Structure 1
Amino acid sequence: MAVHQLTWRATASGIEDEMILAEALATLVGDEEAVEIERTTSYHNSPIHMVSAKLTRSGPAQKALANIGKENLQIILSELSTRLDETNIIHFRLDQSDLINGKLTLSKPGGLATVKGQTKIQVYPGQTSMEEAQNTILKAIELCE
């Protein structure tokens, strides 16, 4: 498999319930043990919670990638040239409010709160990162069906 790891990151303010966001991420990745909450303060010293989930094993990471849904994966596949960076990472975001409500909606940066996702793709000599990224997304779409 071409997935090296999958990471999700989100921020909850001090007045938001970070446990609800953590539960939504646990459902998204299929592993509540992969979710971590870091309590810290913002630049202006207000409390914030950094909620993250990281899967480092290829199989679970590939399966969790499929959890974002066929339609979202097809959009990511069609936009792969702008989402894949030079370090072989595919970047995407989900609307945070929708995620908490059980709906998976791809989102753009800025404006509303988002959950940032990225998946690192394994690329070996003789392979191209774009081809491996396409294969990874196609495999995730296949897992959705």
Structure 2
Amino acid sequence: MQLTLKTDYALRILMALASTDEVLSVDWLAGHYGVSRNHLAKVAQALTAAQLVTTVRGRSGGMQLAHPPAEINVGAVVRSFERFEGFVACMGGEEPCVIEGACGLKPALGGALEAFFSHLDRFTLADIARQPDAIRSRLLESAPGA
């Protein structure tokens, strides 16, 4: 299993924002993470729509966390960006499986997903960004042209 780039970028944005009280722009984040600005902008829009970040317009604009890091649950963030309904075809429910009822794959994978999210639900953004100074300094070290 692999998380999508969208989820990866969402978590990276949130961790960077948790490491500072400053407003950070998509351009700044894309440059320091070395990722696509356009893709990061789409993720930033989704984070805004999910009310996880707020935006500041204007020349010094950008994003900041909408809530304290301790109030942002990692499992909830991953759920909002990932779609596991079609993890395997039978979980999508679009077409009946010919071995439905005799197969144990669907409940096994469903249990695995439940355990995955149960584990992630134990973490907040504060937990995964527990070294804000180190995050900030590593981002600054990766500055374009540095």
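Values quoted throughout were computed directly from the atomic coordinates according to the rules given, and no laboratory measurement underlies them. Quantities reported herein were computed from a predicted structural model and do not represent experimental measurements. Cβ atoms are built from the backbone, for glycine too; each structure is taken alone.
To test your reading of the models, identify which of 1, 2 gives 2.8 for distance in nm of label points 7 Å out along Cα→Cβ at positions 4 and 20 when calculated.
Going through each structure in turn, the value belongs to 2.
As an exercise: helix-only ellipticity at 222 nm (-39500 (n - 2.57) for each DSSP H run of 4 or more, over all residues; to 500), calculated from one structure in 1, 2, equals -15500. Which structure is it?
Checking each candidate, the match is 2.
One of 1, 2 was used to compute distance in nm of label points 7 Å out along Cα→Cβ at positions 28 and 52, and the result was 1.4. Which label is that?
Of the options listed, only 1 reproduces it.
Using mean count of other Cβ atoms within 10 Å over residues 100-107 as the calculated read-out, with 14.9 as its value, let me know the right label among 1, 2.
Value 14.9 for mean count of other Cβ atoms within 10 Å over residues 100-107 corresponds to 1 out of 1, 2.
By the measure mean count of other Cβ atoms within 10 Å over residues 36-43, tell me the structure among 1, 2 with the highest figure.
When mean count of other Cβ atoms within 10 Å over residues 36-43 is computed for each of 1, 2, structure 2 gives the biggest number.
Tell me which structure, out of 1, 2, gives 1.00 once FRET efficiency 1/(1 + (r/R0)^6) of positions 84 and 132 (r between Cβ atoms, R0 = 25 Å, to 0.05) is calculated.
The correct label is 1.
Who wins on percent of Cα pairs over 18 Å apart among 1, 2, i.e. which is largest?
If we compare percent of Cα pairs over 18 Å apart over 1, 2, the biggest value is for 2.
Once FRET efficiency 1/(1 + (r/R0)^6) of positions 44 and 60 (r between Cβ atoms, R0 = 25 Å, to 0.05) is calculated for every structure in 1, 2, which label goes with the largest value?
2
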